[in-house]
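Pasting the structures here.
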Structure 1
Amino acid sequence: MTEYPPHEATPMTHAQPKATQRPEFWLLLAIICGSLPLVLGLSVFGTYHATRMDLLLTVGGAIIIAGLSMALLGAVSVVMFIRRARLSQLNLRQIHTRATCASVLLLSNFPVALFCILITAQGMSIERIDLTNDSPNPLRNVAINWPGGETTILELGPGQTTHLELLIQADGAVQFAADRAGQSCSGTLIGYVTPNAASDHRLSILTDCSVRALE
């Protein structure tokens, strides 16, 4: 009887699980969905308030809309992470800790977005004025009046510039009245202002108390 050499058992190779079957994939996706809108939104928010570029308002609105979709995707990712993690070697405490951190990151987008919207809406009603005394005499007790408030500059010397930020609460004009060399000096700085349509201005008060817009 012919004897055959014994066959060595061929080790079985298991196919690597797909990325979507790994809990780490879903956790990473949830973190990306939570952090990306935050980073982009806060960057646009800060840049807008530094430059007041109107285009950034459109970009910010698009980020908010996209952020809502990403928050929904992130919530689904957290659920998928929990399901996949329960099939792995992670214990319940690790699963709950990681899922909670990802959920907090996702939920933080909503109060941050609301904060940015409120501050931006208020900023759109703030007129910024760089006011220069372009006359040879100092202006004293310069009263600035606008729809929603008033302020007084004690003295604005020749060639001196002051920065004003005026919160506009109604339609109207920005006017000034001052004392110069014992005589009254008054006029209109901005002929018409309205809420939610503020802009930046560089103005100078001339010798005859007229106002000139600087380039």
Structure 2
Amino acid sequence: MAEELKFTINNKVEISWDDGYYKSNIENVDDRFLYISIPIKEGQYIPLRKFEQVEVIYYQGNDIYKFYTTVTDRKVDVIPIIVLALPNEVFKVQRRKFVRVPIVCTVEYSKIENKTENIVKAIMVDLSGGGMRIKLNEQRLNVGDLIKAYIPVEGDSLEIKGEVVRVEKDDVNKLNICGISFIDLEEKNREKIIRFIFQVMRDQMRKGTTN
């Protein structure tokens, strides 16, 4: 097992299944087994059976891990529990904070320095746990500007503070591309962004659109 990996109660795991990834929590752990809640996705549960082989995604801090293991038992404690054998081998995936994926959608922002909130629309072109790039029709932002952005994630509109760290010109489309670095980002919002990013990545992989 990866030396730096530590399974922690209440941390999130995901189980890979035919139609996507199902979410679960670690309920307990000992020196041989991992005890998780029954994985669920959109109200549907996975019918995991004893001796079934599964692929597991595990989140720890800013890192993500993947491993394969076996269902050793099913039981009911306070809630129904799936018992997994601790893995012999764990694979560390790219650090989540720096995973950047192309995502095209409309976002709104306003300059923090303005006395009145003048909300402007822009087009997001990619997103990561640490920032995003947006396209603007005009030179509205400069390096060093602080903005408040509203980003659609998981059916919610996240209010996020950011700093403009780069401004480039797209001569083909006559647009300005601004690199935004998130600042003072609440961990719960970063987790929402990261989950959204990895869901997009998994969807792209299933469709064969990733490089």
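Here distance in nm of label points 7 Å out along Cα→Cβ at positions 88 and 152 has been calculated and equals 6.9, so which of 1, 2 was it run on?
Values: 1: 6.9; 2: 4.8.
Working through the options, I get structure 1.
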Checklist outcome for this item: Calculated from one of 1, 2, helix-only ellipticity at 222 nm (-39500 (n - 2.57) for each DSSP H run of 4 or more, over all residues; to 500) reads -3500, and the structure in question is 2
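Can you spot which of 1, 2 the value 1.6 was calculated from, given it is distance in nm of label points 7 Å out along Cα→Cβ at positions 160 and 184? If you can, show how the numbers build up before the last one.
Values: 1: 2.3; 2: 1.6.
Clearly, the read-out refers to 2.
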Checklist entry - Can you tell which of 1, 2 yields 17 when relative contact order in percent (Cα under 8 Å, 6 or more apart) is derived from it? => result 1
Checklist entry - Given that FRET efficiency 1/(1 + (r/R0)^6) of positions 56 and 192 (r between Cβ atoms, R0 = 25 Å, to 0.05), derived from a single structure, equals 0.50, which label among 1, 2 identifies that structure? => result 1
Item to check | Answer label among 1, 2 for the case where mean count of other Cβ atoms within 10 Å over residues 40-47, calculated from the coordinates, equals 11.8 | outcome: 2
Item to check | Label whose coordinates, when distance in nm of label points 7 Å out along Cα→Cβ at positions 32 and 168 is calculated, return 5.5 (choices 1, 2) | outcome: 2
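None of the figures in this text is laboratory data; all of them are computed from the coordinates on show. Bear in mind that the values here come from a model prediction, so they are computed numbers and not experimental data. Cβ atoms are built from the backbone, for glycine too; each structure is taken alone.
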